[in-house]
Structure formats: structure tokens, C-alpha cells
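I've put the structures underneath this note.
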Structure I
Amino acid sequence: MSDIQVKNSEKLQTVRHSAAHVMAEAVTRLFPGTKAAIGPSIENGFYYDFLFEKPITNEDLPAIEAEMKKIIDSREDFVRLELGREAAKKRFLDEPFKIELIDAIPDGVALTVYEQRDAGGRAVFADLCRGPHVANTREINSAAFKLMSIAGAYWRGDENREMLTRVYGTAWEHPKDLKAYLAFLDEVEKRDHRRLGKELDLFSTHEEAGAGLIYWHPNGGRMRVAIEDFWRREHYRNGYEILYTPHIGKSWLWETSGHLGFYKSNMYSPMQIDKQDYIIKPMNCPFHILIYKSKVRSYRELPLRWAELGTVYRYERSGVLHGLLRVRGFTQDDAHIFCTPEQMESEIEETLRFSLNLWKVFGFKDIKAYLATRPAESVGEQSRWDAALESLRNAIEKHGLAYDVDEGGGAFYGPKIDLKIKDALGREWQMTTIQFDFNEPERFDMTFIDSDGRHKRPYMVHRALLGSLERFFGVLIEHFGGAFPVWIAPEQAAVIPVSEAFNEYAKKTAAALRERDIRVSVEAGGERLNAKIRACQTRKIPYTLVVGEKEASEGTVAVRLRGGEGAATQLPPMRTADFISYIEEKINSRSLEL
């Protein structure tokens, strides 16, 4: 995928934008009466929004493609015109979406129109557009584009406005690039966490019970326990204490923190308890602050590193919900660090080191940092912002991370580092956040007694390393394509007797593995041996142990590795105790290889 991403050049974006206009011409030819809205280029493609008189389906896309190829082959010119406001309105008199766009353009800003003209110089299509475009449709390779899908989209993103039909396409400079992109999409489909989640029986969602809420099945639960146990152990080893806090709190908490002022649209409505408003929590920080304020704090106690796997609830529109990746209820890999100004830089360095080590354990090594600076609207003394930003930058540079500066991208309450990881397909995911907060210590009047006996404000850092367990789990599924490392695999081994006569030996073998906390199943049904092996391969179980007369008499197992047929996927026969030692070494070392 990295090669594909590199090819998203400025020239290619121009080709795609031009292809969107060609598609609009083709659609309005084939479906008279259609109203055109907007059609930009996007990463790896383009789209155009239309209001059709009659709905279209994906079955209509081949006809639109064919019409586009006719237009491309006719070699139409793209011609740029500048028009006055009234002339532009007259030009698009029957296009209400264009009229609305014209009215939204400030006075004094040039109104530009791009015409597509046939060989005789006649304008056959025109669009309100800033451009740029190719000079002629021949610059669009008719063998290197494809229409992909249709979807609904509200006009201007407003759910109270018209529902339009969005037609997506992709365009490239060469057919080989299109072929590579389609192959990439095929691999993305195979790794889709929603598909694999169902096939491997990991999780489900239930619209009838509430959209955006995740139900963890036993297999997913096993993985989650393995991840959480690792998470807790590593946090204790790295000087954290683990907290548990309530799911609801009185509304004054959210008024004091400021969330009701700037985050209310993402919070659920209050509930009445004893005539008081309570709100289900959208984040954990106010609760951690209350624990901090439960007694007077001294500089000798700092830094305090407090972590929580805290489940929170945030409102998301139903249209953006997406499996595990965009949900309404999720468990944050959350922590807050309270420290003195002198401890600030070392704490940031330590947090970044901890994060990088966690990602490497899970097999992610291609990591990039984004340093977000102070936005125009913000709180806190400039000296604190400067010191915090410098500590973030120093930590990034000390760890040798590539990074970009996101100017003005910090929250209003402090600068931050975002870490983005690349998965096995080269896709970038924003995961870790290390965020200063100059807002809540002030709002909650947090202090510590310094060595000079004076009350001072602690520095507060929000920190999520994995992000949320749900989103992390979705990324993990797609990164490994469901073939997880043995230490987190829901089923680490399966024992298959070659016939029912060896079921008891298979059960005895499995019991020996379970005594060592190895997640194992016994395939003791009446199916044929090959069918059982195929079923275990489909479930992506790392180790399949086949046992028969020879194994039962010698106390051994025949070990097959996940991945296919043939001797290359087998280990030499070994005694059960030796296999247990072998798999325990893989589990304890958290090996990514079988």
C-alpha cells in the first residue's frame, strides 16, 4: 500500500478531479433531470454527489463507466472561465446546489467555471469549480479508472438537508496501478475486522439493542483477557497504579471540567437520581482528579502515574459507526500523570518509551509522531505551553522518531503528541496520544505542597497508549488477518484424535495443556480427520496436535503449524511435556512467530 500512497501526487489528484467532472457529465447524459452537487478528488479516487429523480444502484455503474470512456475518447477540452455572480447564477439557473454554493462565496472572490468542450468547441458540460483540471480528457487513462460504489450523503453534511447519492470512483495514471489498488482492496476485504470477527466468533453488534455497542464473545473475551493481563502487568512494572472509577457522576463534575461547555454534543443526556442530574461519563479524568484531591499531596509523592481501563460512552452519529473502529461505548487504555515542572520532561520521555515498547510487542514497528502545537483559542500561560511543547519535542527526538509538526493542532488545554502506526497493509492508524492539560488543574484547583512549603499546580498529562480496547482490537484483527500470535490467540492449540478410539488420549493431552493455562480445544466429533484439520485452519488455531495409536502408546503429539498443508507446516513429533515447554516459550516471550 505504501507505493500506492506515494502515487497520490498533485498531478494524479488533478486527473481524479477531472474524472469526477467526466462522471458528472456521463450521469447527467444518462439520467436527465439529475441535479449535480459537488465532486472533489479524494485519497485514491474521487466522488460526486447527485440528486437523482429515480434511485440508482451499483448495477448502474457499468453503464456510467462506459459513457465516461466515450467522453474520454472524444477528447473534450477543459476550459476555465471567470464569471460575475449574476452571470454564474444564470449559467446554473436549474442547478439549486450550484446556486447555493455561489451565494456562499464571499464578495470579491472570483467565481470560476470549468467547461468541457467537444471537438467543435461546443460546451457540453460545465461545473462551478476552483480547479485545476487536465487540459483535455485524453489525459485521463480510460483503462485506469473504475467506479467503485454508491452511498448516501447529506447535502453539506447536514442531516436536516437533502439526502444525495454519492458515486465513488478511483483513477490512476496506468492500468497496472489500478490493478495493484484493486488487489489491495481485495486484501482489505479479506482482513475486514467485521468479517473476521464473525468468522472467528470474536464479537458482534446488535442494532435492536443499541447501535455502536460491542458484545464480546468467548473467543474475543479470551483475547481481551490476555491483552488486559499483559497491560496490567506492564503498567505495574512501569510504576503505575491501577484505578477503578464509577460510570456516572453528578453533572457538576462535567460543568467544572468544562466538558458540558465544549463537548456536550458528544455526551448523553442526564439522568435524575435523588433530584440531582447524573451523567454517564465520556472520559475518566474528572474521577482521577477527585482521587488526587482526596488528600493533601506533597512533592515527595509525585509523580503519580494512575491508569484505568475505564469504559466510557460518547455519542456518534449512526452513519459513522463502523464495527469496532467507531463505537458509542468503549474501554479506554487511559492514564493520568501528575508531576512537578521539574519531572515533566522525564515523565514524557518515559511515557513515550513505554508506548513504543508496547507497540513493538504487538508487531508494529513503523511509527510516526505528530507534534500538535497551541491553537488560536486556548488556555494556560504561554510559558507552560512553551515548556510542555519543548518536553514533547525533546522526547520525540530522543527516541529518534520521524515526526511532523501539526501547527495549531493541540487541544485548547494543551499541546500533545499523537503516534500513528502502520499496519501490515501500510495503512496509517492514529492510536497513542500524550496530551498536556492546563485546564482541569485550574478548574479543579489542584495543588501540591512543594519543598518550599508553598501550594503549587501540578502538571497533568492525559495518556492513552493503545487508544481504546475496541479500536485497538479492530486494528489488531486486520493487521494479523485473524492469524494472531500464539500468546493472544483465542485458541492456542487444538487436539485432534485420528478416530474416536483415541478421544480419551486427546482429552488427557488437552487437560495437561489446560493445567498450564494453555487455551486448548478437543476436536472429538465424528468428522473425518482432514475435515477437522481444515476446520482448525479456518479458525486460524496456531498449533494442531494430531494423536493416534503411535502417539497414545509413546505419550507424544504430532504438531501441525497454522498455515497450510505439507511437511513445511509440521514440527517433529514430540512428547506432550516437550510441546508444553515449546508453546510456553512462545507465549512467555510473546513471539510473533510460531
Structure II
Amino acid sequence: MNRYALICRSILEQTEITQREMAQRLELSLGTVNQLVKECLALHYIEVMDDNHYQVTEDGMKFMEPFKVDGAVIIAAGFGSRFVPLTFETPKGLLEVFGERMIERQIRQLHEAGIHNITIVVGYLKEKFEYLIDKYDVKLLYNPEYSNKNTLTTVYRARNVLEGKNMYLLSSDNWMRENMYHTYECGAWYSSVYKEGDTSEWSLSYNKKGRIQNVEIGGHDCYVMYGPVYMSSQWLSAFLPILEVYYTLPGTEQFYWENVMMELLNGTARKRIKEAGITNIGGQSADEVLSQAEHMEMDINRQPSDQVYEFENLEELRVFDESYQNHSNNQAMELISSVFQIPESEIHNIHCLKSGMTNKSFLFQVHGKSYICRVPGPGTGLLINRHQEGDVLEAVANLGITEHVIYFNRDTGYKITEYYENSRNADVHKESDMQQCMDLVTKLHQSGIQLKHSFDIRERIAFYENLCIKHGGIPFEDYEVVKDRMNTLMDHLDALNRPKTIAHIDSNVDNFLFLPDGDLKLIDWEYCGMCDPLIDVAMCGIYSYLNEEQMDWLIHIYLHREPTEEERTVIYSYVALGGFLWSLWAVYKSELGEEFGEYTIIMYRYAKRYYRRLHEQLH
């Protein structure tokens, strides 16, 4: 931290400032400030005015030029899972605190410091940030990896914006009480607050000059990384080459950018890069680049306890901004309040559950009892007939095999169900589990329940194919060949004219719940309809990525015997057709911005592989 620059900045920001006021503001002794002022006067950076105050000279302004802040990058790409259900609809940085959106407060504070070159790195619900371009003349930078990687990747995507400049790096979901940004910054720093007792935050060790010496995850009675960061051009020139290397290294996908800084400080970076066999970085030897980065200087910027806020969840925000007690302006929270006839303030312990492939869900408590609220995912109104789902839930209610549904809306698809404490999902590799699951499915098939609607796989394939064509096309090179083969299988199934029963269709092991009392439930009935019952065996197998030997094992468990030739043909056909159907489903969902990794290819491989198994007997 350049102390001459600190003195000049203090005078630029407040011309009529005394040395004692400088000492208080800079957290330096009065004697130190007296000496620094004398030295700045001798260097002609400042001069005494008539009223015994100071002003920065022309030479001082030239001296300050390298310390001028060029702009800011605001990280706003993530989902904000700890803020569900609010973040299902609104990115966390766009939530309001005391009537002002958190990201807008930071932009306004930056503008007050004369900083207008602002880039926001977006990902989740990126379109929600578009209005900021017109309102504040900001730039948006899209991070396509936001859903499966962490902030290391976000900063990597912004490296060209940061390179060669003096830049703030901010999080969109921070709230600063007082404006802590400046036109000039005198050295790199990381904002920090003191945490009493044990903490899981990233703790800082620093020397007498305030220079950060080490970073550790967790600590006790310590200062922790909290809030904005300022990166000088010199600091970035040393840091960015290492960050670029880390981006390419396996195992760093979930790293924060601070992981790189931490490993540079503790020596792990040198070891990691050496083990990766990297000897050259950006045309220089890796040793030289590492040495520069390891000696980069960043100071701790200690802030009072009531200055910087990083709200961990909705309950913390409720305490800070009481308007969230009962008026979150969120559809799901308003629904729960209405269903249970309680104010929103009585909804507690809200946690995001793992997002399903069709819906998003969160756990919550009312009066000490836990429930799950299902929020339909993007585009599901087109994919799921909620009125048919309602018919199914009514039809199977008396079987006693479904979850307890508290509320279901046939128009919106919102659903609230009881949460079963200490329940577990079925283990597809445990024979006793799968036997109970298949026996429950058999009970459903033999229930005699008749629905007015069917699950027609030919109609569904055509439906998803049409959606894909309308939304970017189908990426498989041999799609037409595979499609012809699937038509052959469907023609053969039609010719068999097999009987139909009620079928679950979504018989994923994750939809089977084993309760502590030994009871077994089958949940998520969105796709249920009249169909050949053997489709449930096929679907259960492909959802669990079973290989061919395991698939035959599951068939035997369901039937309690070896299958007939027709039964094996039917199940294999549904394995192929199910894989084809869900690969189209995943292609369409990806066009809506949702990715499921290798799922698409795995499903498509089922279609091709099981067609080959059936080819000889069908011809």
C-alpha cells in the first residue's frame, strides 16, 4: 500500500482535512502521518493552503495517475441456492434490500466514486440483468460454464476485462452500508471483517503492515475474507497467468478464484503446476511466473462489523430487512403462506433440494414440521399436462403408495407434499431394495385403475422431435437412421397389441422412498398414464444407467422368473425407445438453458445399443 498515495487521496477526497483526521481515517499513528505529510511536501505532491490545509499539486496528480481505478467487474453468474425459493425467479444480486437492489446499490456507489466502466459477468437468469445496460451503461459478459463450475471460471472469463487495469472485483449479492470505493486506490486489498468464535469463512493471516500472508478455510477469532476486492494492474499481471493455468488443470472445476490466491501463498500452486508437467507459462519459465505471483502484495482492508453484508439465506435477510418477514414478493412463499394460513415469517429452515430434471424443489418447515414445495421448471407447462397429473394423484390416492400431497394446483403445477424425515432412496444395486420397488410397481399395474389418458411413446417422440426442430434442431449426425429404427420398433409393438395398465413411467430409483417404519412410497407422477406395464421396468433400468447384464437382472426381479421371448422383446424395445425419447427431451431442455451433462449421450446410446440387440429377431 503506497502511503504517499494514501495521503494524496485523503486530501483529494476532503480538502479541509487535518493530520489528526488523516490518522483516524487511515488507521495510522499521528506521528506517522506527520512524517508522511512532510515527505509529500518535500516531493511537491502536496502544498499548504492559506488556511493551513493542503491541496494536491500538479506533480501530485501525475504521481496519482497510476493509482486511478479503471473500472469494476461484478460477479453475478451463480444460482444462489441458499436463497431459494426467491432465486428461482430472481438472481440473488437483483434482490432488494430496503427497497434497492443489491447490485444497483453497488453500481450507484461506484458511480459516486467516478467509476463507470463496469462489467457484470452473468450466467443464471442472464436476461434479468439486461435492463442494467440501458439504466447504467454497464456491459454484460456471459459465462457459459456458470452451472457446473465456480468463480475461478467466472474470473477466467473476465480476464481480458481485468488485464492491464486497476479493477474492483465485486459480488453482486454484497451490501455495503457506506460507500467504500474510491477514485484512486493505493494498492491491492481484500475487504475483511472480524469473526468471533469458530467460523467456516476463509480466514486471513497478515503482518504488521497489513500485508496478507496466508489464507485458510475456517478459523477462530479472526479476520475473514468478506466483501469487495481491489486488484491493481501490477497484482493482476502476476496473478492472471497462474489463474489461466489453473483453469486448464483437472480438479479445479469447483475452485473459487481465491483458491488460486491461497495456494500461491501456501506454496501448493508451485507443487500443483510442477506435478502437471507445466514448465512454461505465457512464454516465460513457470518458475519465474510463479515467483512473481508468490510475491504479489495484497493488503487486508479491515472493515467494521456493520459495514459489509453477505446474506447467507432468506432468514438472515429477514432479520436485516424486516420487509422480508411477510412480503417476499415470491410466488412460492405466498402460496405456502396461503395454504397453511400463516404469515411468511413462520416459514423457516428453507433449503434447496437437488433440482430435478423437470422441476425445482425446496424444503421448508411450518410449526416444526417439514414439507417440500415443488416449483415447475422452465418450459414444463408445455411438457407436462398438470390436469392429467391431478387425475392420477386422485386415482392412486387409495393405494397408499404415494407421498402425502398437501396441495396441488392443476393450472400452475405447484405442489406441496409432506417431507419424510430420515427416509432414503432405493439403492439400484441392492437386490432387496429393487425387489420391493418392483413389487410396488406390480401392485400399481395390477390395481385395475383406469385413466382417461395414455402415455403414447410414439406421440411423445414426435412431440419432442418437433420441439427440438423449432428450437435449434437435433444435433445427432445419424438421427434419421436411428429414427427409422425406432419406428421399426414401434411398429412391432403396435402389432403385438398388448394390454395396457396404469404405468408410472418415471420409475427412477430416486422416486422410491424407504421410510423409517419400513413403508415404501413412490413419488412424482407427472408422466403417469395408461401404457404397457413393462415400460416401467425399462424406464427404471435406463434411469439408473444399468448395463445389459443388470437390465436382465432387473427384468427377472420384476417378473420373478425368466421373461418370455415376447416380454424380453417388449422391454428391450422400451429401453431403446425410452433412451431415444429422453435424449430428445434433453436436447430440447438444453435449448432452454438447462444442461444435464452426459445424460443426452447415454440415453441416445441406449436407443442404438438395444436396437442392435433386437435387430436379428425382428428381421
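By the measure FRET efficiency 1/(1 + (r/R0)^6) of positions 62 and 134 (r between Cβ atoms, R0 = 35 Å, to 0.05), tell me the structure among I, II with the highest figure.
Result for FRET efficiency 1/(1 + (r/R0)^6) of positions 62 and 134 (r between Cβ atoms, R0 = 35 Å, to 0.05) over I, II: largest is I.
For structures I, II, calculate mean count of other Cβ atoms within 10 Å over residues 38-45 and state which one comes out highest.
Top value of mean count of other Cβ atoms within 10 Å over residues 38-45 goes to structure I.
Kindly point out which one of I, II the value -10500 was derived from, the read-out being helix-only ellipticity at 222 nm (-39500 (n - 2.57) for each DSSP H run of 4 or more, over all residues; to 500).
The read-out was computed on structure I.
From I, II, which structure was log10 I(q)/I(0) by the Debye sum over Cα atoms at q = 0.10 Å⁻¹, for residues 230-349 alone = -0.39 calculated on?
Computing log10 I(q)/I(0) by the Debye sum over Cα atoms at q = 0.10 Å⁻¹, for residues 230-349 alone on every structure in I, II gives -0.39 only for I.
Who wins on volume of the Cα convex hull per residue in Å³ among I, II, i.e. which is largest?
Once volume of the Cα convex hull per residue in Å³ is worked out for each structure, I has the highest.
Values quoted throughout were computed directly from the atomic coordinates according to the rules given, and no laboratory measurement underlies them. Being a predicted model, the structure only gives us computed values, none of them experimental. Cβ atoms are built from the backbone, for glycine too; each structure is taken alone.
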